[in-house]
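Take a look at the structures listed below.
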Structure P
Amino acid sequence: MIILFEDEQVVDLYPVTIGKPAYTIACGAYRLLDVANDLAASCGKTVCAIVRPHLRDFRAAAPMSAESAGGNARLFINARLVPSMLARETLAKIIAAARPGTVSISDEFRPGRDAAIAAAGRAGAKGSETEIAAALVPHDAPLPPEDATAKELAAWFAKLRLPRLDAPRLALLDYPHDIIRHHLLTFPGNLAHRLASGRFQEVTEGVFLAKDAQLAKHVVTNTESGPIVLDEGATIGPLCYVSGPAYLGRHARVIEQSSLKDGVALGHTTKVGGEVEGSVVEPYTNKQHHGFLGHSYLGSWVNLGAGTCNSDLKNTYGQVNMEYHGRKVPTGMQFVGAIVGDYAKTAINTGIFTGKTVGACSMVYGFVTTNVPSFTNYARLFGQVTEATVDVMVATQARMFARRNVEQRPCDVQLLHDMYELTRHERQIAGEPLSL
């Protein structure tokens, strides 16, 4: 059995993980859940998950149980693990070796986490030696509670006293900007693995189409840096420029006269136009009008109004520092754009400054010069920052779902209420001064 689990640091990935398990984040055109399912299929195992209480209806995997565990060793995988082919290879070797133990965290690319650990007075900060990327647990070890909390899981792992395995260290997503970092690093390898499935036909050099995918006339493609891959039903309209590596998920649509450059991954049922570079767009999100999106992450059910642009480079050309939970976090990166949570919306001609987060279920107008709390009507340019009520978001969700023939279930409505309560503290900082 393979068990995906969320640890205590998963909240550092807000606003991305407010309404979804960390293992469903798209990075390099794969989710960790995809990697786990592929690994499970290759070795005859099942995939289970332990998530936060408000996400139990959205775990997209079976709940953990003694019955599903059987008599075999259990592989626990941190939900923040970067979904790379290197990680898959390491995990497969651990399963094959069948030696109980834990895999350490890679210290590479962790400037933000290092700074947080070093910051004086931060209670509960943990270093890589106490974090677990993955662990193979003996078949006779007692399982944790079926829906154990992150704190209970940490205590359970500590009691097992598992040795460290001699295996390559694995990378975790510490903060939202790490999605962009690791997306660009893992994208080529992940695309090669996807192409190896045999579902794609090469229609021109480096351009691969799955069933019912369409590439319009007069599209210019550049595959010198990587392939361009269109999954089932995906389309690229006429007069577009696309530079690989690029991936369009099922039924993703790139409208006419668009430009996709240097590492763009679109989730299924997305609609994209304008100029997009080095970004991840999750399913059901629309950015169909002109405007620049660079080195950014858009959650699901986001809509960017016409002319919305973000900055992904400081005027000084220096390192981008992010702000999370009221503290500065260095990214070690020169290019970082916007991190936009699920259900967020922008008005026409919205401008988002470098390295800002836009909270889930927020409505944004004008210039975004500070982080935007979740469930906020943000119009700081006009002197207004107010709360967006959860009832409005429930009604908006119903309308959005209907447009995509998606049923709004009671659990979807409840999730919005849970997200609202979980982010209540964010809205207390809505009156912060301008922060560039």
Structure Q
Amino acid sequence: MRNVTQLRVSTGSTRLVLLVSTAVFINYIDRGNLATAAPLMQSELHLSASQLGVLLSAFYYGYVAAMPPAGWLAERYGAQRVLAIGVTVWSAATLLTGFATSFGALLALRLLLGVGESAAFPCASKLLAQAVEVTRLGFANGVLSFGYLLGPAVGTLLGGILMAQFGWRPVFILFGCISLAWLWPWRGVVVKPSAKGLAAQEPQPSFGQILRQRALWGSVIGLFSANYTFFFILAWLPFYLVKTRGFSIASMAWIASWAYLLNAVTALLMGWVTDRWIRAGRSPDLIYKGVMVLTHLSGVACMAGMVMLPVGGAVATLFIYELVSGLSAPGLYAIPQIIAGPKAAGRWVGVYNAVGGTAGLVAPAITGILVDRTGQFAAAFALAAIVSVVGLIGWVFVLPKIAPLEWADVEPKRDCGRLPAG
């Protein structure tokens, strides 16, 4: 059995955090390219809004289904190796999308992209939970969040500009090749386990034990809600700005990329602030839950503003939403890393992100159906606001105190059908 704790010890965790964050940065560029290309694809391939919704959702079918196995594989064979395989698969899927000529081919490649990208967050959470102390997890996850939130900003801007000049096909081929280059520096990564990371070598809890935790399901409700709004905006914002608000592809790319950049910078700063507060003695439970309350309440108002206000007000509301959303980003993965600890972070986040990731399955598809039936986006924004309220309930009333679980106190004999532990 291979485990990341058996790797050679590095001089620190900084390189690990930076490269893992770069991987999720690439992850979000590659998954978001379809949204940027949607107006061009629709014209060239004669796709309906419902077909675009299916394509935008198809990624998440492979992503969600493969994520729990990815978490188990990360703990069984090593997160470093599994992440490298995932990057290879999703880079190939991105590259081949540039050659697709039919709805069916695009659908198959989006599914393959999802399978490859399913490795990212379980592997990242396993590595961070193992190598980074709790008092520094906020900033580590802030950097991670900066990576995956910066991805849409760079991908939308660069992809939009390049697609306007050269079309969508060369852009997918180029980005797929660039993604593969990440594998070169990753080959030299080694992991230095923290004190808590060394404890992960002890017997680990099974999937059955993880699934019985109330903390898992409270956070899953919150993550699903946050993801629903996030993926709704990520998938349909380019189309909405171009088709409904009348922006050109180039101007849309600038607006969306600046909004995403604000989201990413806010997440990075919030991660730093969170660690400062925790080291000063403030409760992680109060900090992370308080931020979630602010984010979800603001989300309700912002969904209404984006559809009801004139163009200038709608764009301003979009920027407010991205700013407030960025505040909650570090907590989305710091919370499960704190609760599960290094023993279970890979599998916990595999389940957590898989269930929460089903929002990516339904949000783009439901939006496409609503737009086809109503001819506008009002119903889609209203639904996103309602889902934000549900997430507030999960974070505040279902999730118990944010604190490490003592897995030794969890009764193993009640766990039937236990999968092999990594």
Completion exercise
Taking mean projected area of the Cα convex hull in nm² for each of P, Q, the highest value is that of structure P
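Using FRET efficiency 1/(1 + (r/R0)^6) of positions 134 and 230 (r between Cβ atoms, R0 = 25 Å, to 0.05), single out the structure from P, Q with the greatest value.
Q
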Fill in the blank from the handout: Calculated from one of P, Q, helix-only ellipticity at 222 nm (-39500 (n - 2.57) for each DSSP H run of 4 or more, over all residues; to 500) reads -6500, and the structure in question is P
Fill in the blank from the handout: Note: relative contact order in percent (Cα under 8 Å, 6 or more apart) at 29, derived from one of structures P, Q, originates from structure Q
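Every number here is computed from the coordinates shown, using simple stated rules; none is lab data. All figures in this text were calculated on a predicted structure; none of them were measured in a lab. Cβ atoms are built from the backbone, for glycine too; each structure is taken alone.
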